[in-house]
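Chemist: Next up: the structures, one after another.
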Structure I
Amino acid sequence: MNGRGSTEQCSEPAARSEWPRPRLLISECLGFADVRYDGGRIPNSLVESLKPYVEFIPVCPEVTIGLGVPRPPIRLVETGEGLRLIQPDTGQDLTERMRRFSALFLSRLGEVDGAILKSRSPSCAPWDARVYPGHGSAPSSGQRPGLFAEAVRRFFPDIPVEDEGRLTNREIREHFLTAVFALARLRQAIEEGSPHALMAFHARYKFLLMAYNQEALRELGRTLANPDRLPMQEISRRYLAGFRAALLFPPRRPSMANALMHGFGYVSAHLTRPERAYFLELLADYREGRAHWDAPLRLLQSWAIRFEVPYLLQQALFEPFPRALISPEDSGKGRPLRWKGAFRRSPGLGASAPPG
């Protein structure tokens, strides 16, 4: 498989066929080919676990624009002419070559549901490529997206984009996986081209939307009601834009707790008083940061199974991505005070940050 501009198809067991395959753009050095500047690649356990479930689109912008393997390093440099991509050992200015390639490649890519890009890379880093004040040996003076990553975020401003380092954080990883599998399923529903498919998707994701953004849930419901009798293509376009916006940032604890409490209402009448008290205690632990949402969520799911509540059991909130990808491992790295997320604009693209 040649990753530069091609897609990798992985065989999928029958048991996994119910999951639509997200199309993910990925830096080719993350386990696909020996294309790093030092001639190596970087094995990544999350990427390996995703291969049976995902259509990866590997790309190495540096190799594709003609740099060899191995090659002298490149860096982002602030000059009197603005930001430039320079190879100090050769003096080459690669800025326009990288920008031309990025625009051409991304314009031909078609729909993608997300991206995993190499951290700290002057071409691929989503936000932490080092910027140097000149051609000399002065230390870096700041950080910003690499040139290719910046183009990704310009062409696809509302898809999840992460780097491999931040994805070792459980909260960030689960939000990313939730978003990309939801967007793949929505793309599948839109491709069916029927109001029924879109309404079935909305019903399946009602509780998840409630956990992420309750106002977006209401607005998307109004979009599907279609009081202005708009054509299906326009309804699909508006729904896709609204759904992507709803998943910009991970759910806050109060919103997730509200969604879980809403689900609790479907089973509470069947429970004993101690059972109800125990669930509310778990929910309080989650609200106050002493527990992960998985604890009350799994308890609620077990009751939905026990009491056979189909409406609850169909909810994507209980299984937003394949269970084989669930991992409690958490590096603790990348835990933001404000969510960096896929959708925060880089300097020069217009500021956009999540609420504090």
Structure II
Amino acid sequence: MRIRPRLTLPAAALLAAGTVLTVTATAIGTPAAAPAARPSPTRGIDVSTAAQLKAALAAAEPGDTIQLADGTYNGNFTASAAGTAAARITLAGSSKAVLKAGGGYGLHLDGASYWTVRGISVTGGQKGIVTDAANGVVIDSVTVHDLDMEGVHFRKSSKDGVIKNSTIRDTGKNGRGMGEGIYVGSAGGTDDKSDNVRIVGNTIGPGVGGENIDIKEGTTGAKISGNSFDGSGLTGAHFDDSWVDIKGNKVVVENNTGKHTTNNGYETHSPQSGWGCGTVFRGNKSDLSGATGSGRYGFNVTRYDPSGCPVTIAGDNTVTGGRGIANPGIPVG
């Protein structure tokens, strides 16, 4: 591991170099002015082995950039240090920099807020990238594939996360039907407030063994925009028969394209009272050709109440094949 520091010289070093420091006296009883805030130092850390990567993750500080050389990094990798909004921590590499887990999680951001993960690939193991109680995480242009369960999971109230421009495929390979491409929140309650997650410009599928995206109850404000869905891996286990399943509130789903579903394109559900409400669908293009399920609608809304649990399906959504834009009783336009 090679660290390329770019640090501001401390005062002692300046004195050693012969620099004259001027000290201004302050009158007794007059508080000295607080020193101006200084930005965190930045370090560039070059990594080429799994051991070096683990060491760099353990020692990460705000402003660091950990740069992975191309190659395979075998193991499970965890980061728990947090960056800041002004000094993010970055883990970057090309798609040929591959984290390969034999089990567990490929990359676990455990309390590691304000990280950017860019360009790398994650494969093998149970799950690809998991954020736990980690706010402001940005996952950009990664490739996640060939996992037993989910591809990317925002969990334990990981707020304001972003996953964009990424490819997720071939998940849920253990056959248990728990292979969602992107999973936001947790099932079985409403304590997980992984709010305001943005899922933008990704390619999800083929080979995804659950919904391409699952937004759980308890979460609010997700945005799903400009993605390409391929549901050819849907198994039907745990009722996964659509590209996107929404149980959270106030979700915006716009300008996505989808193909190869077993039943519906998008679904909303209310497993907990007061949830699965306020979704807005607009500008989506759905190809339901070949679907054989009982619904075969672009949008299957299981609970609709115009005042208590509204759902908006704009007139600019289009559907090819299937039985129509939405299930009976749901207004469109």
Structure III
Amino acid sequence: MARANAPVEIPEVDALPGFPLPHERNRLIGHRETEKELLDAYRSERLHHAWILGGPKGIGKATLAFRFAQFVIANPDRFGVVVASAQDLAVPEEHPVSRQIKAGGHPNVLHLRRPWDEKSKRFKSDLPVDEVRRTVSFFGTTASAKAWRICIVDAADDMNASSANALLKILEEPPVRCLFLVLSHAPGRLLPTIRSRCRRLDLAPLTPDDIRQGLQELAPDAVPGGEDLREIAETADGSLRSAITLLSGDGLTIARGVKRLAENAGQLDLASVHALADMVSARGQTDNWENFQHVIQIWLHEKMRTELAQGVGVARRYVDIWQKTNQAIRDSDALNLDRKQVVLDFFLALRAA
């Protein structure tokens, strides 16, 4: 029988069971030039206090942010010998700062993300203003003269209007020796006033070779060989997170099914659509649901690029499907609506187009 006062383990948003979280990782897959740019900025005469790390979801933005935070806190003297001679942002695993961050936190790092709602037993659908206001007490505490304090916003796309304005307020009057690392999957959609107060650094999607390397490093026993590995690396579209989810559940089956049905939407096989929708919406199959979202986004992006060559009017129909499906996915997640209907509506919209 569990003790009444036993601590309840709160899950991490976007966690992948069996895989390390970004703050637990010592290695960074890809992004060597981006890492070098951050390192050079840190040891330069003028260091910007706020950075937007942009790029698609799952390519390593959070891993890079924690790697940078770890390096800065472990090496607070920007013009010291260690920083001057560093080739990258690596910090030895046995370093006290590395151990603290790996263990789940360091007093000088504030990680803002969508919180867990204990009442509904699910993550909140946005990053609320109360979370962003934690920066007030965080930066208000006394720190040593040499200490850096770092706030990681993960991700800024989850902020509502109130939380975005709260972040803007502190960006306008930044505390001394602080850094903001603002992660965004779509930086162009952030408030222009937030963008104007940050230096933007976009991360490129990972290459198929990066994806293969990452999978073999993180899941050596689960990585398939031959054609399956090649297909996963290409279908992941530069996202290591997507490649990992494709490994679990019915990832490859869903990817192949979506592509086949979408390409033949004019003669839609409704029985196959229902079978795919059942697989995607099955209770507890969050990987299948995420795989479906990832694959249709890749397919629609490619379709829009192809159709644009024939004229904006032709591509517009796929833009409409993209917008309506994304809204349906958000509504389904926020309101716990029927995911199967989202899948069915997507394919029916393709047939109508």
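Just so you know, all these numbers are worked out from the coordinates, no wet-lab data involved. Note that the structure is a prediction, hence the values are computed from the model and not measured. Cβ atoms are built from the backbone, for glycine too; each structure is taken alone.
Chemist: Once distance in nm of label points 7 Å out along Cα→Cβ at positions 130 and 194 is calculated for all of I, II, III, which comes out largest?
Modeler: Details: I: 5.7; II: 1.0; III: 2.0.
Across I, II, III, distance in nm of label points 7 Å out along Cα→Cβ at positions 130 and 194 peaks for I.
Chemist: Tell me which structure, out of I, II, III, gives -15500 once helix-only ellipticity at 222 nm (-39500 (n - 2.57) for each DSSP H run of 4 or more, over all residues; to 500) is calculated. Display every interim value, and only then the final one.
Modeler: Values: I: -12000; II: -1000; III: -15500.
The correct label is III.
Chemist: Something else now. If Rg/Rh (Cα atoms, Kirkwood Rh) computes to 1.11, which of I, II, III did it come from?
Modeler: Numbers: I: 1.01; II: 1.11; III: 0.98.
Clearly, the read-out refers to II.
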